[in-house]
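Asker: Structures are listed in the sections that come next.
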Structure I
Amino acid sequence: METRFSRDRIRSAVVAVADMFPTVMQGASWVSQSEGYLWSELVACILGSQVSHEMCSAAHERLDRHGLLDVGPASDLDDLGQDLACVLSLPFERADNSFHFSGRYRFARSKSRQIAVTASRLYGNSRGLRAILGGTTNPRIARRKLIGLCCGIGPKQSSLFLRNIGFTSELAVLDVHIIRYMAWMGIGTQAGAALNSLRKYEEQERCFRRHADTYGVSPGILDEAVWVVMRTISTGV
């Protein structure tokens, strides 16, 4: 790949994709969304950690079809973990989902436990995501709250959740494609290093934010554009 794609070619591709996003990414703000929608998006972020986009999408679709995303303050959560594990452990067939993914979802039991624990913490005392997010307008504080409260949600997944629900576009989702791009472009003092703590994540995020400023876009728009370009290169599309 290094011989086929120079920094200049990558940069040009990222700019071209980023130019399309300011209009595309103007989704509804989280305040207009239901608690059920917020919970569904959070579950998708838990499911998406350490698995492919296709695997996550297929698993999320299956849980929705089985009514296992219908969780809220009035829900009976006692058997949720077991029910999730039973459904997620079943093999996928290509005709079984709209994402053309076959095989089995990885980490079915551990992710089921994480989702069930998170549901208990969020809804066992009838707080919910709307109440938690309504307590601040600062995206970094909101991210810290989510990391502290939710099981299976780290800096990357909480940033993705806050982006997806329209809470902010100022946080970067530093997944493997973004880290690879940063290393390739020489961005950050530890580009390519494991971001196994919030402190390290925020250090890299600051570097990425400064890089986004050179493009004149938010970190959210830039990393969406980088994700599209780098994933396309890695899949050979």
Structure II
Amino acid sequence: MRLTPRQINREELLDSSHGSPAEARRSLHDIRRINAYLGGAQVVMDATFKLLEAGARLNSTSRRATILDVGTGSADIPLRLARSGRKRRFNLRVMALDNNWRHLQTAREYVAGSPDIHLLQGDAFHLPFADGAVDVVIASLFLHHFRPPQIDLLLREFQRVSRVGWVINDLVRHVVPLVFFRLTAPIFARSYITRHDAVASILRGYTTAEMRRIVAATKLQNVTVRERFPYRMSIVGEKL
């Protein structure tokens, strides 16, 4: 069996606003479960707070910080960050950005009553922020949607607007997560959109070696690509 499937760049239904708003909401709920139970959220949390702790030590005694989540979906990770930040004695302001208004409608339901999370619609390639305007930029299950020239542009934009650094979590293209998802789809994928998009995401994703080559070609400094269990990768850029 071929352990690294051939890369296939097939559009995902959620990106194309396929299906009814109710079905899109159901798929976003699925993604929340996948992030929570299959390790994606924790990858982001660990790397983000590591950067924030470094920034707090080197720059001031302040525990205030601004985070920008690009491609936020239903804003599940901003909620986790805000809650964990309070436990870690950080005063976080989290900007949750998405270009899809249907995603933001669902996110609004989740973040209601959370004054430290702010939703906005915007283009990831032209972030509506000045240079160094936020402390950390994060993106989860986002980068696999793009091809290498676009990834180059995105990383440079994340580099531009961040003061401390940026954190990306994404899938690793491999036959194991492909088989695992097909076996567990009844648990994690209650929407037909998710059942299509999860397979499409794995097949259009990158191996760790491929991502390292893409990052190296950007010439950005202090960027680390690591594989994380189970079949996730973290890409972290440090500016301090």
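Asker: Could you figure out which one of I, II the value 12.3 for mean projected area of the Cα convex hull in nm² was computed from?
Answerer: Attributed to the structure labelled II.
Asker: Kindly point out which one of I, II the value -18000 was derived from, the read-out being helix-only ellipticity at 222 nm (-39500 (n - 2.57) for each DSSP H run of 4 or more, over all residues; to 500).
Answerer: I
Asker: To test your reading of the models, identify which of I, II gives 4.0 for distance in nm of label points 7 Å out along Cα→Cβ at positions 102 and 158 when calculated.
Answerer: I
Asker: Ranked by FRET efficiency 1/(1 + (r/R0)^6) of positions 30 and 134 (r between Cβ atoms, R0 = 30 Å, to 0.05), which of I, II sits at the highest value?
Answerer: Numbers: I: 1.00; II: 0.60.
Structure I gives the largest value of FRET efficiency 1/(1 + (r/R0)^6) of positions 30 and 134 (r between Cβ atoms, R0 = 30 Å, to 0.05) among I, II.
Asker: Now, a different point. For relative contact order in percent (Cα under 8 Å, 6 or more apart), the calculated result is 23, so let me know which of I, II that is.
Answerer: I
Each value in this text was obtained by applying a stated rule to the coordinates, not by laboratory testing. Keep in mind the model is a prediction, meaning the values are calculated, not measured. Cβ atoms are built from the backbone, for glycine too; each structure is taken alone.
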